[in-house]
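S.K.: Next up, some structures in structure tokens.
Please treat every number below as a calculation from the coordinates, not as lab data. In this text the structure is predicted, and so the values were computed from the model without any measurement. Cβ atoms are built from the backbone, for glycine too; each structure is taken alone.
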Structure P
Amino acid sequence: MSLPEPPTESRRPTVLIIGAGSTGFELARRLLGSWHVTLLDIDSGSAKARFSGFVSSDRFVFIDGDATSRLVLERAGATRADAVVVTTSGLDVTLETCRLLKRELRVADVTVLLRGDAAPRPFQELGVEVVRGVEAQSALLAAAVTKGSKVAAGVGLGRGEVMETEILPNSGVIGKPLASLHPRQWLVAAVYRGEELVIPHGDTRLEAGDRALLVGDPAVLPGIARFLRTGHSEFPLHYGTAIVVPADAAGPTVLPEVAWLARNSKARAVEFVACGDGAAARPLLDWAQAEGLPARVACTGQDTRAHLAEAMARRDVGILVQAPEPIPWHKRLGLGWTPLMRRILPLRSPVLVPRGRFPWERILLALSDPEFDPEAATLAIDAARCFDASLTVGVALAPEFVTGAGVADELRRRQDEIRDLAASYGVRAVRLEFEGNPVAATLAACAGFQLLVLGFDTAVRNSLGRPSVEQNLVHRAPCSVLVLPH
């Protein structure tokens with residue numbers, strides 16, 4: 001059988017759609033304007049008739065062939081496509097197609113549509129992104145019950161990725177620059193202020209009565225809309241929807257706190273990441289199901305310890321979990337970074353090092369450097385709001401002959417700024433000062449808290465003369481640590 005090669009057009013991404021039913025037809029129709037579409041189906045008669053209107057497009061190719069054949073998939077361009085979507089109806093055919101794509105052809109981006117009560121686990125274990133038939137409807141319904149918000153169901157993909165919400169007078173986001181909200185999986189695309197259209201930038205500030213047009217992940221937007229509308233905490237949805245746990249980090253001291261966090265935060269799921277075929281994560285998936293937690297498995301071709309940043313680059317990370325590790329004495333003194341800190345250095349999502357100190361009823365935000373990242377302060381405030389916890393802003397005041405003149409005053413000013421920021425969210429932050437060696441003093445203060453929040457400036461050098469305070473605290477704190485690299 002001679003199969004036509006998909007046409008090439010360097011300016012457009014390529015998608016291979018497998019299955020020419022109504023879903024495949026609608027997806028191809030929507031993507032054809034901006035994508036190069038190849039459609040593969042074994043039913044050449046009725047399917048070709050349905051797609052007859054597309055044949056004239058130089059960005060569309062219909063291939064008659066069996067998707068359970070490796071040769072057919074290769075000739076259809078599966079290994080060259082930017083994305084592959086499987087919409088076939090037969091479960092056995094669908095699973096075998098996904099197995100060929102992931103295990104034999106090593107296609108990176110594969111999404112499958114599952115209908116009815118088909119179990120997602122076999123596909124998740126292959127590393128396939130699963131979309132259930134009710135997902136789009138659920139996103140729309142979830143958004144519909146968000147009072148004061150509207151979903152643009154006929155715009156874009158029509159899955160609820162565009163939403164409008166009104167900012168209420170008591171919202172905690174009023175007067176804050178949009179950049180201070182740190183959007184990751186979403187953004188404010190436009191602001192309607194009365195009869196005026198405002199094209200927003202990072203320094204644009206929302207006002208009561210504004211209607212904000214949001215664009216982003218449909219799983220995140222309803223929660224973000226509630227946050228903007230009322231100012232309620234949506235921790236950790238600013239960063240992503242999942243609590244991501246590498247399989248090699250999921251020890252007995254880690255999992256109980258992960259379960260508590262999954263039940264009490266706004267995270268949508270626990271995602272276990274494993275190298276290879278995902279076999280190492282299967283017992284973890286069983287554990288999550290026994291705990292009643294929404295969970296999934298993601299497979300990566302890279303060792304998550306040696307290449308953590310690369311493995312996380314395309315993950316939907318709300319919080320990344322890393323197991324506690326001991327710190328050698330020479331690393332305490334500043335002679336280089338530990339393996340754990342080297343994994344954290346390239347990241348930009350919150351990293352949790354759990355030590356079983358939950359629930360998080362008392363949170364300490366520790367400052368030892370005037371150049372403290374305000375995003376870490378926002379993270380601590382949001383966590384305090386989410387878990388109804390008390391928040392203490394502590395500053396470690398080293399002797400002036402060590403830090404230089406004026407550093408203590410600058411730290412106190414920064415402490416007051418954070419307390420004012422917390423007050424704008426309705427959180428009362430308590431001041432705490434501890435003098436002496438910043439590491440020893442902060443470690444002593446941590447004894448009365450369940451969670452320590454740190455901002456970690458990855459550009460700061462770690463040396464024998466000035467060892468990293470953050471490295472010591474991440475490894476040695478008696479409580480759980482939530483660190484935000486920047």
Structure Q
Amino acid sequence: MPAQESDEPLFPLPLTPLETFFVLDEKESCPIVSFIELQFSTPLQLPVLQNALDEAVKDHPLLACKLVREGERFFWHFDPDLAPQVLTNDDLPLTTGPADNPRTQPFDLFRESGCRFWYVPEETGSRLYVQLHHACGDGVGMRQVLVGTLTRYARATGDPECGKTSRKSSRSAPNPERLRDRNDFSELLSKPPKRSLTTWDRIRNAYYFHFQRPAVLSKPQGFGSASTQKEIESQAIGQPLRHVLFSKEESASIEKACSNASIRVNDLAIAMLFQTFEQWEQTHGGGKAIRYRVMMPVDLRSRRDLNLPATNRLSFAFLGRRKDQCQDIEQLVSSVADEVVAIKETRVHMDFLDGLAAAVQHPRFMRWVIDKSRHMTTSVLTYTGDLSRGMKKFFPESDGQLKIGDAYLRNVFGSPPGREGTNVAVGVCINWGQICISASWNRQAWDAATTDQFLQTYASNWRAWLKRQEIN
């Protein structure tokens with residue numbers, strides 16, 4: 001049940017098992033950080049934006065915390081001086097290293113908070129980047145921060161009533177005390193799952209997870225050569241994410257085709273990943289890969305969590321396919337859709353959290369298991385759905401953009417972090433009727449041109465599926 005108001009100070013706040021996992025899982029070469037990219041068709045007033053962020057972060061104290069270790073345990077310590085600042089490239093470069101393989105700035109969570117903002121002015125507008133360490137929060141929590149920041153910005157730049165008419169805004173004012181029960185899922189578990197897992201199911205799942213390792217996507221032939229670097233000269237370089245966008249007409253057709261096929265866009269996105277894996281390995285890996293795996297985040301929030309500040313309240317489910325199961329595309333799409341339903345009905349994703357809760361009691365064993373599980377998944381896919389649906393309640397739409405005070409928001413992109421053994425991580429969202437696919441990558445194994453190549457193949461598979469649906 002939700003925590004009651006307490007006379008005890010909120011901080012120092014013990015890390016949850018999931019937060020501990022993100023801290024221990026990180027390697028310097030592969031920071032566990034995600035990016036959100038907001039594209040504006042107008043400039044922003046930087047001092048006003050900073051003031052808006054300062055006020056918003058007061059509602060989300062984990063974004064102004066650092067880690068302190070006491071024995072084998074970690075704690076969040078709040079320090080208002082650690083609240084994120086809106087940086088420019090003059091303050092701290094957004095990325096480092098070569099432009100064809102830009103590397104993200106790491107965090108030292110023992111000295112600084114795990115959240116940064118960058119403002120990047122451009123000739124035709126501006127970009128706002130958010131870099132978030134996964135131990136501090138997930139994408140759903142960061143959306144709260146962004147809505148709060150942009151609402152305050154709008155009120156200060158010409159729209160004083162922004163958000164005040166939204167019923168949701170009055171119900172979802174963040175309450176920092178709720179952070180005490182961010183790992184309490186008793187309400188969720190109070191009702192039995194629609195389908196129960198047997199002991200044998202769990203043994204089989206554990207064997208699959210630990211002993212049937214998925215393939216790591218290969219480097220393409222000619223990786224790092226001048227020819228591959230030349231491919232991205234005409235595109236934006238030095239940026240932490242890569243993107244591919246469908247037209248609004250294509251996007252509407254894809255959504256309609258999914259509805260006609262009784263599947264969700266998320267189901268299609270996962271199935272097309274499996275198809276792309278096998279095509280990629282046939283081309284670049286000699287067809288040696290045997291099985292593939294996709295990790296899918298599962299949001300565990302309920303309506304009672306509307307006032308939960310930015311944090312992690314999610315688990316992960318894993319979907320796997322052998323190479324021979326990636327050939328029949330219609331069967332692949334159908335089986336993925338059925339499995340996603342089964343995941344939700346059985347709550348198999350809770351087993352991941354249960355495993356972490358048990359492992360965190362034995363810190364040395366937990367470190368050993370994490371170190372031996374570097375090849376956990378071939379890729380990660382996060383489907384955020386229609387971002388505009390939730391934001392329209394706060395900001396009016398004008399010509400396919402959101403009007404935020406004196407600014408116009410054109411697009412929002414995001415991607416989960418890559419990882420050692422997970423060479424590409426994909427985020428899919430729908431912005432004002434347009435399906436957008438973004439990707440981050442493992443900088444030790446791939447570069448920006450390789451990621452572009454993968455995304456183009458992935459998008460081509462979406463289009464080929466759509467064409468077959470239209471013919472049928």
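S.K.: Where does the value 23.2 come from, among P, Q, when Kirkwood radius over Cα pairs in Å is the thing being computed?
M.R.: Value 23.2 for Kirkwood radius over Cα pairs in Å corresponds to Q out of P, Q.
S.K.: Could I ask something else about it? Distance in nm of label points 7 Å out along Cα→Cβ at positions 199 and 399 computed as 5.7: which structure among P, Q?
M.R.: Derived from P, not from the others.
S.K.: Could you tell me which structure in P, Q was used to calculate helix-only ellipticity at 222 nm (-39500 (n - 2.57) for each DSSP H run of 4 or more, over all residues; to 500) as -8000?
M.R.: P
S.K.: Name the one structure among P, Q that distance in nm of label points 7 Å out along Cα→Cβ at positions 359 and 391 of 1.8 was derived from.
M.R.: It must be structure P, since only it matches.
S.K.: Out of P, Q, which one gives 10 for relative contact order in percent (Cα under 8 Å, 6 or more apart) as computed from the coordinates?
M.R.: Computing relative contact order in percent (Cα under 8 Å, 6 or more apart) on every structure in P, Q gives 10 only for P.
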